[in-house]
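Scrolling down, you'll hit the structures one after another.
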Structure P
Amino acid sequence: MKILKIINDKKVPFNVLFETNEEEKDQIITFYDARYKKGFTKYGQGVSSYYVDTLLGFDGFGRGIKDSGLNLCGYIDDWYITEKNSNQVINFINKHRGIYENN
């Protein structure tokens with residue numbers, strides 16, 4: 001498991017985890033609000049999860065998040081990432097994607 005720490009423009013810190021699912025078939029990115037750990041996980045409160053292919057735009061349903069922000073949860077104003085954060089996530093994915101593909 002690989003972890004990236006990012007902060008949006010409202011100063012909300014997120015832990016971003018790069019994992020594979022139980023069958024190690026799919027690569028998944030999960031966003032955690034790092035402000036809330038008590039009663040949640042050591043990474044924070046889980047916000048949302050996405051397939052890596054979706055974030056990269058490889059699933060055929062969109063163009064991915066490169067050069068655009070992402071609303072992580074429509075009903076919580078603080079839970080979004082900026083264009084800069086999205087590009088940080090893309091770079092993080094590209095850095096670690098091959099590690100999981102070669103296992």
Structure Q
Amino acid sequence: MEPKLIPLRADTLRILRTMGEHRPILMLRGDDDGYGTRWLLDGEQIQPVIAKYLMAGGFVCDRGSTEFGARCLGLTEAGRSFRARGERWWSGLGFFERLAVTLFG
């Protein structure tokens with residue numbers, strides 16, 4: 001993994017873990033309501049920098065839309081591999097390293 005390129009590494013890994021195989025990220029376009037696009041996972045808003053990174057890296061892809069017009073983004077094969085590498089990286093860190101990554105990105 002290239003930690004300098006991954007935004008908010010601990011949060012990015014937490015999102016990938018939460019997604020698992022079956023939970024999509026919902027992308028809500030917000031141009032009509034005065035807000036920008038928002039991304040949600042289990043009702044929690046995802047930082048735009050993380051969502052854009054996952055989309056630009058090909059780690060998530062569009063899986064269709066909901067009946068309310070939100071786009072569903074699911075993990076790709078590259079996303080599953082990225083998550084597995086992240087899990088190995090995280091498990092190799094000590095307590096203070098994990099703390100530093102959590103606090104400082």
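Worth a mention:
- Read-out relative contact order in percent (Cα under 8 Å, 6 or more apart), computed value 31, structure in P, Q: Q
- Source structure (of P, Q) for helix-only ellipticity at 222 nm (-39500 (n - 2.57) for each DSSP H run of 4 or more, over all residues; to 500), computed value -13000: Q
- Given 0.7 for distance in nm of label points 7 Å out along Cα→Cβ at positions 18 and 42, calculated: source structure among P, Q: Q
Values quoted throughout were computed directly from the atomic coordinates according to the rules given, and no laboratory measurement underlies them. Everything numeric here is computed off the predicted structure, so don't read it as measured data. Cβ atoms are built from the backbone, for glycine too; each structure is taken alone.
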